[in-house]
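Structures for review follow.
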Structure 1
Amino acid sequence: MAEYVHEAVFEFPYDDERIATIVAEAVRPEVGDIEGDRTRATLRRHGDTVTVIVRARDLTALRAGVNTWGSLVSVAERIARG
């Protein structure tokens with residue numbers, strides 16, 4: 001099977017580390033849980049920034065992964081900001 005040759009990296013900076021922590025912990029359970037055989041995601045938090053890396057075997061899978069993770073982070077942001 002093909003390697004994960006496509007990659008998108010998203011950095012989400014926040015006003016403070018508390019919000020970044022809430023967002024990261026809210027979406028962390030999805031890492032490994034929503035991936036298929038064509039995509040993989042990595043999540044990191046460093047200080048006030050959350051980084052999501054989506055890797056995919058093809059561009060269609062990359063687009064789907066980007067849309068999914070963008071939505072997950074967006075919802076988590078709304079919850080974190082109350």
Structure 2
Amino acid sequence: MPTTRPRHMITETDDLATALDVAAARWPELSRPQLLVRLALAGAGPVAAEDRLARRRAALDRINAGEFSGLYPPDYLDQLREDWPA
């Protein structure tokens with residue numbers, strides 16, 4: 001089928017064959033190429049979630065390392081609360 005999209009050639013290794021067999025049990029109506037696409041799409045979600053988690057952990061590490069200390073004067077919260085009702 002003509003397309004302007006990139007095509008990818010993948011060799012079916014033993015590990016990939018096992019993954020496709022597992023996918024075929026779940027989605028028996030799909031061909032092996034369709035199963036490969038389904039597995040790739042299904043795997044993208046957890047990979048993206050791992051990346052988000054890693055970025056969050058890195059941000060927390062920066063906070064815990066004191067990277068953001070000194071952004072406000074020492075009495076900042078006291079000044080902020082001066083206008084609050086008692």
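Thinking of 1, 2, which structure, once Kirkwood radius over Cα pairs in Å is computed, gives back 12.8? Label of the originating structure: 1.
Suppose helix-only ellipticity at 222 nm (-39500 (n - 2.57) for each DSSP H run of 4 or more, over all residues; to 500) works out to -20500; of 1, 2, which structure was it derived from? The correct label is 2.
Assuming 2.6 is distance in nm of label points 7 Å out along Cα→Cβ at positions 9 and 41 as calculated from a single structure, say which of 1, 2 it is. Derived from 2, not from the others. Which one of 1, 2 has mean count of other Cβ atoms within 10 Å over residues 25-32, as calculated from the coordinates, equal to 14.5? Answer for the origin of the read-out: 1. Each of 1, 2 could give mean count of other Cβ atoms within 10 Å over residues 17-24, but the derived value 13.8 comes from 2.
A short reminder: the numbers here are calculations on the coordinates, not readings from a lab. Predicted, not measured: the structure shown is a model, and the values here were computed from it. Cβ atoms are built from the backbone, for glycine too; each structure is taken alone.
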